[in-house]
Structure I
Amino acid sequence: MVTNPALLLDLPHLWVTGRRPLGLRPATRSPRQLLEEAQRHDSSGRMDEAIRWYNTAINAAEAKDEGAVLAIALRLMGIVHHRRGDPERARTLCRRSHEVALALGDDLLVAEVLNTLGGFDLEGGDYDAARRTFRQALLRDGENGAVRGRIRQNLGILANIQGDISEALDHYRHSLKAFEESGDNRGRAISFHNLGMINCDLERWDEAHDYFSRSRAIADDIGDVHLEGLCSLNITEVHLARQQFEDARSSAEAALEVFNQLGAQDGRAAAYRFLGILYREIGKPAVAEARLTLSLELASKGHFPLEEAEALRELAVLYQSQGRNQEALNNLNAAHRVFRRLAAKVDLVDVAAKVTKLEGTFLEVIREWGQSIESADGYTHGHCGRVADYALRVARALELGEGELTTIRLGAYLHDLGKVRVPHEILNKDGPLTPEEFTIIKRHPVWGLELLATIEFPWDIKPIIRWHHEKYDGTGYPDGLQGDEIPLAAQIVCIADVYDAMTTTRSYRPAMEPEVALEQMRISRSWWHPDVFDAFMATIGQDTDHG
């Protein structure tokens, strides 16, 4: 999904006449004329000049007690600071604008600033607060078509983020109608842009490209540089989906040029992320890493959590492609924490979908890492995958929850990670191990934890890795745990591991027939909790009997 919706935070430039008053210095201009000048610089991307003129307009409006000009100037300067990555300053200015508007009793100005503050909440990931604030704005808008259109547009963005495409389309259509009736071209451009976002979500790339192009044409006509940048940015996603890499590079660099000019940190972060994806896809990993790292730094510094999480995930995919599994997992875990913080604020369909996608990447990285471990031992090819499958069947028979199933699956894929430190000649020895060699083998669970020491997982898989050779009767290793001291997940992986080891060929013996292996396991049933053993026999054992 495109992560840069075009929020309608600011008042269209209704006061801008298109002519610059000639021969008038700031001291001789009215507060309204000073505000018009600030808006000209703002819309053309000259942010330093815009801030200077907004400050001048604010001071003049205070001096002449022109409350409406003061409220608007405060809010618009707040938006500039928001785009430049200074959220606290932005909110301070807009709260002051809200106070002025309330004191004036001007519902339209109140609705405008509430819409802006709701937009800040939305971009900051506080969706519950955004919804409340947008609804408050609707109660204040006085049925003004342009204002209502902007608020409905933002509510559409919120619905889109939450995965409610039907509600989002309803808001966008109502807002587009309001903009057309009020002659608000910028509002029309925003509507086209966000309809492009919807079509990106639905992977309708032709339609998305058409909407973004229509939006960009209007933005160019009215001189809205920021919206031009957003359109170029989101057209980049369309090009990447189509694998049109040169077009993607061109549009991303055009967007980056705009956002650099504007000092818009969120846009810069997204542009660098898309460039990182591009370079990763065309096989330039060093450049990809540099661009994605810069995206992450900008997103983190600017407090853009969704962009931060997306950059972390894309870096993880890059590291995975290079076999840098530990770095990949650390980035995935950091992204998972960001998404979970967002999800804790409100039940978000979209965040849940992003977490599901992220967990799929986790699984892929860990599966590949597990397979790479097996490559050192030709006899155990596919072992981790089979253990995971057996363990999941046992866990489901025990009616464990989805979180526990994920923990067991991932723990099973990495349970033998520490074997990479076992000498090759011991792993592949053609015959019984000596006591000294077996002592080395018994260290692999601890070595596995050492290899994961710098990685924190969203799931508690480390006990599985350390204790998957512990036995319920206390005869296991490395810690000689007994009974319920052994976590249930470790016991489940243990029984699956034993069965697969017995029924596959190893360097020191041929595979056992399943019936023989099961009989041996019945003899050794004291190794596992009775419930674990019974669940195993009711699933894997039953299949063997039927076979």
Structure II
Amino acid sequence: MERNKMISTIQDTDQVWDVVIVGGGASGLGAAVEAVTRGMKTLLLEQHDFTKGTSSRSTKLVHGGVRYLAQGNISLVLEALRERGLMKQNAPHLVKDQSFIIPSYNWWVKPYYTLGLTAYDLMAGRLGLGRSLPYSRKRTLKNIPTLKQKDLNGGVVYHDGQFDDARFGINLCQTFVERGGTAANYIKVVGLNKTDSKISGVTAIDGETGERIDIKSKVVINATGVFVDQIIKMDAPKSRDVVCVSQGVHLVLDKEFVPNEYAIMIPKTSDGRVLFAVPWHNKVVVGTTDVQKENAELEPQALEEEIDFILETAGRYLTKAPKRSDVKSVFAGLRPLAAPTGEGKKTKEISRGHKIYTSEAGLVTITGGKWTTYRQMAEDVVDTASKVSSYPMKKSITRNLAIHGWKMNVDLNDPLYFYGSDSEKILVLAREDKNLGSYLSKDLGIIKAQVVWAARHEMARTVEDFLSRRTRALLLDAKESSRIAPEVAALLAKELGFDSNWEADQVEKYQTLALRYVLK
């Protein structure tokens, strides 16, 4: 994960890659691991930072999709439940069992959801996480004491997975590189190259130096999430859009609003969506909304109506209604939904299944899907890419492939737990240099050694990379992250060899960004 080494490999213009993957989010990183473990010489390029877009802005759930079960999409639920179990098996340091309670304020809620969720459990088979059960009023309030008590007659508990999305992405990238893959962030693909009307590579620009690089490849996979149409139009300018963009917003609150380890799930809000309040890194993530967007953006902004909707809906169920001043951070993510061929479908009705397209020139595009099914998406898209490039079809081995950092039974009270097996190496850094053992933020449990580790081993290139994705400070407490930005910049500048001008520019850029995550 040393960027300079990666760039020198990419600059070898005589090299012909078996596959170039454009996009460093869930689908691109998954495809990279899939391809390299089948023996393909694989290059992954990301225009910004790994998981900068949708893949670091999810609801932090690894789930089969209770809502898809209600919609009758059985095949998607079966696939997602299987993949949920595999994610937990392959990255136990990042994926954990999360108990949810659906509060019951009507007599029919308990029997209805107990029956449906029992079917959900049976569909998970041996990869299930636990049994769904009706809870009495007393037991429901014991586990979620902040629920409104008027008319509450109990609840239904069920189990899904919860994880840290950006950290999972970084660990996937490390897995990919350890297997012999080449990956680089801040490399933007600006053109597709063709030979005899077939795609034979890409032209890219190094965002740090401005250097233009021509790269040869037998096949190109377009895994750019909400931006796939931009790459498709580089190949065929008159192509129809294959992505429909939907925005989801999340608010982060202090743990006091949902103080125990149980999460709340409201299966049907006034806009027909699901509302979650999920414990995460000693805070609570509340969301999500579903608003159709016209254009894809790298840094989407929460709409006032979305913020008001979440606060108002959460206030209906919690004894202490959250106010704007309680919000530690607000983040928005864009979902790349496979555009329906029919007209008039609302975004919440569009399938979360994935689709793969191959153009006449051989560009392979994957769109749709969700984090939980990233591995199956990767398997399917690499199968397609192998056919396009005539690469020998090899069996996938990723179902039982341990992800970098693999460690069983991590202590969730340890602020470094999400590093898995790397946590001890970070503590070694802290012991070797006592200064690195000191806190940047005691509240968020971040020490200086983490910055050094991120620069050396996780390809962090900016203050934002570290505070938003290598740690989750920006999403957990935007103001606190802004406070520690100058110290992070100083540590990164020293580690990466940048000067004081870079340092000052980084602090200004980050603090401007962090303001967008703070509610006024």
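For the read-out FRET efficiency 1/(1 + (r/R0)^6) of positions 52 and 100 (r between Cβ atoms, R0 = 30 Å, to 0.05), a value of 0.90 was computed from one structure; give its label from I, II. The correct label is I.
One of I, II was used to calculate FRET efficiency 1/(1 + (r/R0)^6) of positions 84 and 268 (r between Cβ atoms, R0 = 25 Å, to 0.05), giving 0.65; which? This figure was derived from II.
To which of I, II does the computed value 71, 56, 41 (Cα extents along the principal axes in Å) belong? Structure II accounts for this read-out.
Thinking of I, II, which structure, once distance in nm of label points 7 Å out along Cα→Cβ at positions 116 and 476 is computed, gives back 3.4?
Going through each structure in turn, the value belongs to II.
Each of the structures I, II was assessed by FRET efficiency 1/(1 + (r/R0)^6) of positions 180 and 500 (r between Cβ atoms, R0 = 30 Å, to 0.05); the largest value belongs to II.
For helix-only ellipticity at 222 nm (-39500 (n - 2.57) for each DSSP H run of 4 or more, over all residues; to 500), the calculated result is -10500, so let me know which of I, II that is. Of the options listed, only II reproduces it.
Once percent of Cα pairs over 26 Å apart, for residues 164-315 alone is calculated for all of I, II, which comes out largest? Walk me through the numbers on the way to the answer.
Working: I: 26; II: 49.
Evaluating percent of Cα pairs over 26 Å apart, for residues 164-315 alone on every structure, the highest lands on II.
Each of I, II could give relative contact order in percent (Cα under 8 Å, 6 or more apart), but the derived value 19 comes from II.
Read-outs throughout are calculated quantities, based only on the coordinates presented, and are distinct from any laboratory measurement. Treat the numbers as computed from the prediction; the structure is a model and nothing was measured. Cβ atoms are built from the backbone, for glycine too; each structure is taken alone.
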